[in-house]
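*Asks:* Quick heads-up: structures coming right below.
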Structure I
Amino acid sequence: MLLIGDFMYNQNELKMVVLSLINKEMPLSLISKLLDIDYNKVYKTINLLRMDGFNITEKVYANGEIRYILNKTAKLNNQYKNTIITEPNENEIELLVTSDIHFGSNYENRYLLNSMIDYCLKNNLHIIINCGDFIEGIVNLSNINIPWDEQIHHAIMEYPQINDIVTFLLLGNHDYSLLSNFGQDIRTFIKNKRFDIMPLGYGRSNIKIKNDELLLEHYISERKVPHDNYKNKIIMKGHGHEVKFRLDGVNYIINLPSLSNLNFNKSSFPGMIKLKLQFLKGNINNMIVEQLSLINGNVYTTGEYKVFTGRGKSYKEDTIIENEEYYIKEYKKVR
């Protein structure tokens, strides 16, 4: 039994209450506030509803808010799973991008993770994009500090959780090693345990924002695709553990630093990228890339690039802009 306000709910009653609030399109923050239970308890109840067959999917907003949707169509997929929804008048968004944490390895560093979250809190950043190698896997046995079958449990416990910070997680070759060798797809485990981590695909995925997108990549030998198959993409790449910014044909490519103690280039430091995207008619028109290095417990800007990214996109006045909603006024009522 669970006491909420003046009411005592058993598990089935709580599920029906949460389902009714989802039906009213209430965000996670408001459900938590109305029921006076934490986000994790709400999410656990939502997963029980999913086990009962309710097709509940989520939307993620630029301010880190999550709203759950009861899908009443025959389509079982979540069309919003790799989408950041913005306000119509929100023509600038800042994100933090990182990669290669390697939970379970000798190079894992919890302090770096805490520094990343502290930076997000101090700079009002609500979206983190992680481009792979969340765990160590079994790619290099000499680096393993935690057995392979315990690594994802350890990662879920150690990765910081903040109510209005959402992480989109691409999976890399180290993550893939558990699937290819043991059949363990860590996406399922993450999805069941954490409301704030949105697992994407292996090796390549995208993040949709308005009418544009960021392409995310991490090397997996079986899925290597040359960039000449792409045109006018902004590509964020994990795996290299070193920052590089380059133009490959008509694609803008940013190689990401590692958020671990493993750095292949001895002159580089663990770090992150702060990405400021500016939009025109729904498309990314300008991009400011700020390289952030973590040195002796402090975050330093060690490089900055400003790029015009028009890329031949359409800027017509009658352009219909997707992935937008008026949501901030409605949500401020429950803050």
Structure II
Amino acid sequence: MQGLLSRWEGLCAKAPALRFVDVNLRGVGQVMFQDNPLTGLVFLAAIAWGAIAAGDAPVLIAGLLGVVAATWTAIWLRADEGALKAGLYGYNGVLVGLALATFLAPGPALWVYVALGAAVSTVATLGTAGALKPLGAPALTFPFVAVTWILLLATYGFAGLSGAGLPAAGFVAPFEPAATLAAGPGTFLEAVFLSIAQVFLKASVVSALLLLAGLAVSSIPAALFALGGAVLAVAVAHGFGAESDLVTQGLLGFSPVLTAVALGAAFRRPGLHATAYAALGVVFTVVAQAALDVALRPFAIPALTAPFILVSWMFLLPGERPRPASKTS
């Protein structure tokens, strides 16, 4: 595998067109913190499978347009070369494309919206990274969330765009009691896999398996943390009595999956301490997901990965090995 990647890197060094493809593939892989073009390619296969199986091929096209537009914008703005080659300006763009095509109805305005949102996500990435640098915190998917929220809210003021896939606006009401644990292990397992697939806004078990394979190509620990985070998130959501449909569709688990990978493998050295720390973060991300779902319901916009961002920032700011402050401090 390493030899294959080395040969690919050699080809990219000689051909600018291949380097551009490489950067975009790495951008897709960076959605789950993997600087690996093969991982990005497998992730694209997962997106393609989920989109085509759902009869929604425009979602795949929007994701591709998003990552390309974001990467082109980074090149145009002469962004940091190392970060650019690692795909760090593309992952927010692909998520913007996937989200807009998922929540908005197809039409000419949608493609303008995707290109615009992806380009602005690169500007937002540069700004967010600069603002957080003194704190030592990563931008994560904050640019994706901020840009997508603005664009989705704006659709209510534009006749050329409609949000047919957006959650319905309404007052906060109590959730129905969850009963899916009684449905058997098959339902639980499906909820686990869909929690992983929903990182890319897909509702497909096959997509989830491809995503796990893509993670394993780059990092076995990352794949294990993604799977473990999904299992823990679904169990906690059930235990707290979350709304059944949200749990079984993976909609309470995708942010915890990202939290698990971030805290367990991406920003910390995998080990017992990191595992316990990531597990705590996963549990709290489930709570944050439910809280933001309720808070945003009157605005009829999805929480996206905002719970993952908030919790990860909380848990990453203390540093590599957080310890309680001493009594004399």
Structure III
Amino acid sequence: MKKKILSGLFLLAFLACTFMGCNNKTGKEVVEISIDFSAIKSIDLSNVPMVNLQFTDNSMIKRVDELILHDDKYFFVRSGHDLFVFDHEGMFKNQVGRKGNGPMEFTHFNSFFIKDSTVFIYDAMARKINSYEFNGQYLNSFSLKDTYERILPNYIYPVNNDQFISKNTFGGDESKIPSYSILNKDYTIISSSTNRYLKDGITTMNNFFSNNKYILFWELLNDTIFSVTNNDAYLPKYHVNFNEKSFPNSIKKLDIYDVIEFSNKPESKRKYASLIRSVSEDESYLRFLFFFNGNVHYVKYNKEERQARTYKFVCGSKTVEALMLLHKDSIIVPIDHLEDFSNPSLAIINDNLL
């Protein structure tokens, strides 16, 4: 029963972004990635190394919502409004920040990031960013009450050149709010998207990726992965073709809430693939996850050969969470122990073998 409830909550939480089509007006090629469901290989994660996250009265994880491995030493695990720190062996160290109304607390946990060995937690409701040491010690609070007026970031994510990218907050049907903005190092808005706007108030966790060469953006009910260009536009770069497992065009045209309802039907879960997330890119590969028939699938697309290899992650009776952290040559995937109520484990997969 718990497994079914969590599965339903997962889909409600993550089948929730603007469902829009792919239209590249620049004439640049949109690379199609075709998923061959007849050639999927299963990977049993019970046979790979695991980091077991220690379960204590102060570190109870419901689900891994975000995951960062810093300097090969510390795992930062976000679960709802809680941010926990574990060492590289999974031993619990401390919690960072707490929800509350005090000056050292946050009223709402929108996003977090790490910079210069400092943890920053963004609170959009209070319009502030709190900073903490790794040990949880509060440092200070940076007020943003005079920074944002019409456009309010909902999620802030660091990109190169000491800048940030934000997924913005829906302002209502009468307000035309850009989907994202580029922020300066002091979090002021430099520019905003000029060709994409928010259509509803549904929000999700992180849907950005950035390194020194690429900035990517994706929407979880959309089969298109976008590249952010010139700080004010993002263009379709990759289209994931699920072939016979793609949502029908008639469904894609529906209102977002109707698409969510369709996606949550048991027969739809068995028939259609969705939930592209955890996207990353380097010079050789594009990598991402998607969800199909109750299972998490991993795609490793070779950009030079233009070939995609797809793997289904399984782990016995345990649940593989639809979240992936790429760290050096390893893929780190959370495994939920639903039956014994212990904390999740982190499966460490050698990506060079895939």
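*Asks:* Using volume of the Cα convex hull per residue in Å³, for residues 134-213 alone as the calculated read-out, with 210 as its value, let me know the right label among I, II, III.
*Replies:* The read-out was computed on structure II.
*Asks:* If you don't mind, another one. Using the calculated result 23.1 for mean count of other Cβ atoms within 10 Å over residues 38-45, pick out the matching structure from I, II, III. Numbers along the way, then the final one.
*Replies:* Numbers: I: 18.0; II: 23.1; III: 13.2.
Label of the originating structure: II.
*Asks:* For helix-only ellipticity at 222 nm (-39500 (n - 2.57) for each DSSP H run of 4 or more, over all residues; to 500), the calculated result is -2500, so let me know which of I, II, III that is. Don't skip to the answer; put the middle values down first.
*Replies:* Details: I: -7000; II: -21500; III: -2500.
Computing helix-only ellipticity at 222 nm (-39500 (n - 2.57) for each DSSP H run of 4 or more, over all residues; to 500) on every structure in I, II, III gives -2500 only for III.
Since every read-out is calculated from the coordinates, none of them should be taken as a lab result. Everything numeric in this text was worked out from a predicted model, so none of it was measured. Cβ atoms are built from the backbone, for glycine too; each structure is taken alone.
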